[in-house]
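So, here come the structures, one by one.
Bear in mind these aren't lab numbers, they're just calculated from the coordinates by the rules spelled out. This one's a predicted model, so the numbers in the text were calculated from it and none came from an experiment. Cβ atoms are built from the backbone, for glycine too; each structure is taken alone.
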Structure I
Amino acid sequence: MADEKIPVELIKRTLISKGKILTFYDDEVRVNGNVTHWDLIHHDGAAAVLPVTDDGKILMVRQYRHALGRFTLEIPAGKLDSPDEEKIECARRELEEETGYRAGEIRPLINVNTTVAFCDEFIGIFLATKLQKTKQHLDEDEDINVEAWELKDLMKKIFALEITDSKTIAAIMSYAALLNEEK
């Protein structure tokens, strides 16, 4: 696929708005000889972590998500402090900040582009094991409860349409597949 011709030519990118997390652009592009405008949302990237306790439970965070107007059950995650920050370091930091645990071992699990139609957000997701209890370090605008779950119960919540967060679903399903491979 490396020699595949890209069917879109970027003519001009116009900054519309820059927020704390996202930058909005209007891209003027040529597609099949026609000129049109596409929205683009830029995100510097993020990391997430699936923390597994020694007894096999998965630590999840329950927090209010304003965009959805409800609480969600998710894996710990957060944005990179800078575009150059290593995703594994961000994952380590977010794990401790949000759950109050530090990973004795951490390794890549899966990568996710969250919304490919209009956003370039890329999340590196890691598997954390050999957890050591420390202390939660929440930001002033965070209210996060940590819950320990069995994998089978999280899978049920996914298929009952109760967990809808894409990074969380990808992480849980990848972990379940990894465990199945190791059998």
Structure II
Amino acid sequence: MKTTNIRIPKDRIGVVIGDKGSTKKRIEKRTGCTMDIDSNTGEIEVDTSKIEDPLIELKVLDVIKAIGRGFSPVKALKILNDDYYFEIIDIKSYVGRSSKAVKRMKGRVIGREGRTRQLIEELSESFIAVYGHTVCIIGPPTEMAVARKAVQMILEGSEHGAVYSYLESKRPEIKRDKLGFF
């Protein structure tokens, strides 16, 4: 029996469970895993012993982590597709443990009225979630690399204009990649 324990924030447990258990059931049905969720602690025990594909075994854990880091179940379930991946960037690794600095950087990534996050998502064709002290990305490899670089530029102190210019410069590369040209 292969089981893994994952702890997610308690305020995200309800999202993993879903209305009348709908999200939990959808994850279990699509992957073949079973989940035992303790809503008091945020602990989720994931049994992957019936999953034959080792990649799905890893991806189901990423789906749960993604929901725990602020993504909707619909976006998180995209990770189960072969061409989508999940990454967590820890803001603390850029600014240290200061909660004030983390909050400031979260604000820079999100932008006024969420505009910076929205632009990164639109121009990189990936999904971004900012939760706690992390910025998370879901997307195909090329798009994800562009989004990661944009987020890193912001966390390293680049001006927003420079980040937007970088994103615009990468649009043709993303389009070529989607069309299968190299």
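Quick notes on this one:
- helix-only ellipticity at 222 nm (-39500 (n - 2.57) for each DSSP H run of 4 or more, over all residues; to 500) from the coordinates reads -15500; which among I, II: II
- Structure (I, II) behind the derived value 17, 49, 29, 5 of P(r) over Cα pairs in 10 Å bins from 0, in percent, for residues 55-150 alone: II
- Among I, II, which structure scores highest (criterion: distance in nm of label points 7 Å out along Cα→Cβ at positions 103 and 127): II
- When Rg and Dmax of the Cα atoms in Å is computed for each of I, II, the one that comes out at 17.3, 51 is II.
- With relative contact order in percent (Cα under 8 Å, 6 or more apart) derived as 21, matching label from I, II: I
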